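In the part that follows, the structures are each spelled out as structure tokens.
Any read-out appearing in this document is the output of simple, stated calculations on the displayed coordinates, not a laboratory observation. Keep in mind that what you see is a predicted model, and the values were worked out from it rather than measured. Cβ atoms are built from the backbone, for glycine too; each structure is taken alone.
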Structure 1
């Protein structure tokens, strides 16, 4: 009996010990799951963030990541504002920008480690090179590239945070195969109108009745006549020189101008990507079913395009709600009404052919089929035996329908070549091509006399010059009536390339996403080549609508209007500037453009087909002042927008 009692007591004791151990294990698991590493970004600082030791997050994580291809973060950020994710290694610190489509919601975000190890894959333009889409967000590549050895900490930081946002991280793991991304929230990201379903803002539409009232109010405002002193084509009725029947350029009293077909001096106040229904696409089946992102799909057939069956457009669905079955025609008519009422006189690049072909506003076109897409980093193989004939065929196809069109201002040749400043790397890429393309053999022959950085650069520049001259000759051959507007450079190149442009273009174009226009750069262009200038892209944005804040951010929607007036009027105060193209007509897609993930709040129109009122008022006021600003009768608007900051790389320092 004592033996039995002893056994029972001992077994019971053992059971208690086991139970305690198991209980402690469960407690440990719970603590691991519940524990998160939090940051409250400080909006009073230029850069705010924090570093965490990886061993504190995942003690089992290796420090040598050479054999892994992905790092998976389970995280939540309260804002769609971009932030930096980086790692400290034996070779230094390296980070990239991350944007989440689910502000305030937990996500699993897998980051390909090649983005930290190697330079971006070569693409034709800057956006294609630097922007990389994912299921729950997107990346913009930057920083240094280093081996991922001795990885001991993760850094999370933000440049100029808006509204003291927060960040939480609760797990990190390494993977050889892509583990995929996942939205862990239960609330859909997109509401039934295409707006953010995760954030609240004062102007948010909550019912169709509310939206119909807003549309009616806008239509009433468009009936009010505005006077911009414009001619038929948008030139100034009080300033006339010789008219030739087509747009041209002329310097008058030391200042450059466009001249419209009737001879009126013209300043191009334009917008890019003018098209109905933009800004509301959601990709439903991007490798994985994304329908859980959407609160309520439009009725079948409404907002669906047979050409893109995996996407649904809330922008188009809202136009159908507004105009019924006649929405394709009526939405285009609405665009023209808005432009006329606001003082916009140019349909700028990347815009709808259907809107352009209405022939009611001057427009610009980009040449296509020039071989840029087939080139290396956008550099065309000009040494191919069929290069010239293919170029002529492509140019002829684009320009022939418009040769006699008086509404056309001119043609752009290209956009933001990505190879500028990377000529030596571009040569490496050409030499690494598997095919023996003519450009590869031409480079080999060139470098046979000496392989130096200077000779590599000379080869790329010579190749580019041949391309420019061939395209220009083709345009002059098939359409001598219209202007050549240049390549919309993402960065203004050095003087040698400026001089190439002087010999082939009528206008020098560049994009400038900055808080203020780059006056010193514009002075350099004028001094070197004395061509009239056009800024092809610029914009500002904010985070309150659930999208990323654009390349230049400001404090709120009101300050977007201030920023527009300040930038645009300051730009036109330069004697050499004759046009701008604000990027873009409508906001970008809330869950990212299909090809690169970009999702900026940069539009004049939102997804519900409502204008941003502060932007509209700013455009009107600016349009009425531009002639006097350009002729120095008025000083340009000088109120600087609050919270304005650009897209520059964050310096390598931390706010402790």
Structure 2
């Protein structure tokens, strides 16, 4: 997908709206009036077989009556007529279709509609979408208000786009482009997002995606956006969704769709957010002209407050968002103290204590001292600034001049200044916004934006190498321990010595070779411990025969493993699992293992396969990572061996799509290496 292939979507030479109407209660009216708003740039044709006109433009009976080939056709007719309109458009020479209504009675009909368009060299947006807007090319083929600005938005929800637009307008910002994806039968999220990377007027990119389709391709686009300096701010759903196959493995319970999306965003350099408000707050910060090219954002924040209370609350909110409000150096304290009343707080937060009211220029002087001091990566000004002229209009020019001085200080220092104010839409705030200083009505908005920018600055795309090995053939239909063990051993994963038997006498014979103490396991069970299918520390033949009889009675299984007991000192239990996601393919999970894996739910995810370095980093992301690196005098585990074991499981799963889940639990890691004590697979359906 290249940007040029979507030129007719965003900036066609001509547009035809089929289903145009002069009735403001109909979609066809808003699509037609929107199209007509771009008449200065392109030819616009309105089609309605009943005739009529709108704004002096006559309704033509069909596309055949359009005098020149319409590059972009908007289809707003009943579903039963959609296919015939697309066919008519292809005959007329159309290169792009935006289908507002659904494309037929079901998915098959919609796929056939897309095939009709693409097989004839055209592209199709939708069906069942809200349209497309490009404020930079005067294209408005949608309903609703889309203020002009620098945010490119790709969304599967039209109403969410309108909400984002309202938030942007209140912040003095707007859209460069908006693409409503609809059912994504041809143009999908990856296509639309890729088009925004090279679109110069787009200064930030946002997306709301529910159906990720080809998730790996989309992840590549997210990484490309990050590399181009336009990381994607993403909204999605599914935080509470549980897998339908959770009972088949611990992995199924621990790898949710939302956790997978979060892992992909982290590894692709995108930022996953929770709400439209958070998205807009962060986007406004990223789009601010004066800070987009500033030095890499960090987490250290200096706070200036009009009062001690506002400054202290701002410091608490910033800290709650993961930011650091550090003490100031003696030099910085000295630089700002000269502009404050005696006894005013000059640590961090800085309390102006009336210095602003005494002389508005003190706002810029103190902010400048903090911006240039080097103790913080960003400065937050919180409180009353921006509202002085509301109570006293005579202060308007002075307040605007100070606003310019604040922006100058930010640019000169190369560090961002963020303003939280109790005012709204005053001349001084307009100056700040025009000069690239983000302005927020609530302090938590400012903290969200700074924290989001810091998170983005701390990410670097690390998506997996798609190269695959040549897998050996294994009969893995049952996903049982014996077969999965053989598979994983072929990828270099270590297991204890074991033999597989069907009766007690054979178990005793095997024990002579494996040695005591040993472990007896019942085969074919997903959760052996809960079912009574594991006996540990068997010391002799009598204990083995007793355990065998009890286990057979409890489980009724026919095949058992007699396995050497492994208990190295200072060992820790991990779980390593891979789940095959419908959109993203194999997703590897590492976490605290054993029978309490789901209880701890301490996991980290990434797309499989992994490099050893990425696997090691994944292990160190765990909350209980200090137990792996040495805790209270215990020696660290062999992290390189642990990472190699994770890589082996991830590669095996990537190479064997016949397995929906592949799991090792526990993986015993210790100072001398790593060894798998159990493994399980779930065949794909």
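A few notes on this one:
- Read-out mean count of other Cβ atoms within 10 Å over residues 43-50, computed value 16.2, structure in 1, 2: 1
- Among 1, 2, which structure scores highest (criterion: distance in nm of label points 7 Å out along Cα→Cβ at positions 427 and 603): 2
- Structure with the greatest value (metric Rg/Rh (Cα atoms, Kirkwood Rh), set 1, 2): 2
- Of the structures 1, 2, the one that 9 was derived from, the read-out being relative contact order in percent (Cα under 8 Å, 6 or more apart): 2
- Source structure (of 1, 2) for P(r) over Cα pairs in 5 Å bins from 0, in percent, for residues 451-490 alone, computed value 5, 20, 19, 19, 16, 10, 6, 4, 1: 1
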